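See the structures that follow.
Laboratory data are not the source of any read-out in this text; all were calculated from the coordinates shown. Since the model is a prediction, treat every value here as computed from it, not as a measurement. Cβ atoms are built from the backbone, for glycine too; each structure is taken alone.
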Structure P
Amino acid sequence: MAEAFRKDIAPTALPKNAWIPFDTDEGRSYWEALQLVRAWTKLNHLTLHDATVAALGAEVQNRFWNEHNFVFKDEDLFYHAKGATPLADKFVPDSQNGLRLIPLNMSEPVLIVRGATTETNLGFAPHGAGRNLSRSAHKRLHAHKTIEQVFAEETAGLDVRFFSGHIDISELPSAYKNAAAVQRQMQQFGLGEVVDAVLPYGCIMAGDWEIDAPWRKKRLLRQQQQASNDESVV
């Protein structure tokens, strides 16, 4: 859809710069869809939190949230906040006391921050430590070790689990930038004030779900059937 608009409005623009104008039915529909994604994501968080609280028999004292890596709107300006967490309340309609969450990696605290909009931050903080390497590059870097060795080295003292049942080493701390350096840069460039932190005792990640992905199972089944057919021919 964006490419169709680009060809019509600005055919000399690069395809990677294609966009959907907001003052069209398509643009407004896309924005409405993004708000549904936001509501769905928030509900997922609340559902997980409620289940955890019920299992622990705990009492909720406070609860707040924020999305990151999202698109935010301020009147007729859109902010594609890749790698960013919104600081300004104008981007978070359900803001509570201006508090935001910034996770670093599974071995570091989750930062609780607040901050004002400045000329340099445009109303945003980092969304976390960010990746040092792509997932595939990180896996190649540790190819000389077993997955179990890498996992044991990087999760000592933590209860780390993977929902899929398969370890994904590209989610381990070494895949991310140095957390201390990120916090120093936040202070240096006014990217949010840390007011508190949630200390990590454990972490649940999705894990390497592709191992059991439906398309992978189908491909494996086809390969097995082909091998069986080849043996029958021989």
Structure Q
Amino acid sequence: MTDARRFVGWDLTDPFARSPRPVDEAVVDGDGRVSFSQRVWPVTLDPEALAEAFSIRPGDVVVVDGPQALANPGAKVRDAEARLRAPGRTPDVLPLPGAPFAGFVRGSVLLFAALRAHARVPMLDLDTPSLSHARLFEAFPGATWRALAVEKLGAKSTPEGRARRQALLEASGLRFEDARTCTHDQLDAALCAWLGWLTRTRPGHVFAVGLPLAQDTDGTLREGRILDVKRGVRTAP
């Protein structure tokens, strides 16, 4: 891996659910060790509360399983989501909770905006053109698992499917200290953290899909690229 930098992955949940589930967090350290914890959504999703609940250390590289911005005006889905066949579609206006994925999308877009505005975490395209200098990214694990797999992984809800995914990450150099198989949410968070590591140590193996992130005059973030890897990549830290 690389010096003392941390690579953080978050597998977001819906903060507007009746009983919001905690967000699984994976942190990969300089030796490739993975540790897990959870974040709890604040009661109110104002920018200051979000930035505090999801606070990070200076220098952390954060990759989030959740949309970073809205679609361009008039579009029903972001370009990156369509390209990677993401099940959640982010519209051109902030959705109201209630419809499938609406609360998840709303919470994620608000979180990205809060981290950029209040935690000053630089984002790709809008703050820097370089993958190696941005520190806040979006990922879609479903697409990256497909890119990593040589054969069908099986459903992530099954023990076999989870074991296969964990083995892929172990083959890529991550070290899970607990011998038990992780949950699928933990594995998605670990995959996000691993993608962050790639932006610093193997930038040739990772690329960003979709339209560049842009900002309206009112501050609304739109589109944004999603991290992914080349098919069949194996990169051990």
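Some observations on this one:
- Identity of the structure behind 3.1 (criterion: distance in nm of label points 7 Å out along Cα→Cβ at positions 126 and 166, calculated), options P, Q: P
- Read-out distance in nm of label points 7 Å out along Cα→Cβ at positions 70 and 158, computed value 4.1, structure in P, Q: Q
- Origin of the derived value 19, 49, 30, 3 (P(r) over Cα pairs in 10 Å bins from 0, in percent, for residues 62-133 alone; candidates P, Q): Q
- Structure responsible for -11500, with helix-only ellipticity at 222 nm (-39500 (n - 2.57) for each DSSP H run of 4 or more, over all residues; to 500) calculated and labels P, Q on offer: P
- In this comparison of P, Q, the computed figure 16 for relative contact order in percent (Cα under 8 Å, 6 or more apart) is attributed to P.
- Value 10.8, calculated as mean count of other Cβ atoms within 10 Å over residues 6-13, assigned to which of P, Q: P
- Structures P, Q were shown, and P(r) over Cα pairs in 5 Å bins from 0, in percent at 1, 7, 15, 20, 21, 18, 12, 5, 1, 0, 0 was computed from Q.
- When mean count of other Cβ atoms within 10 Å over residues 142-149 is calculated for each of structures P, Q, structure Q gives the greatest result.
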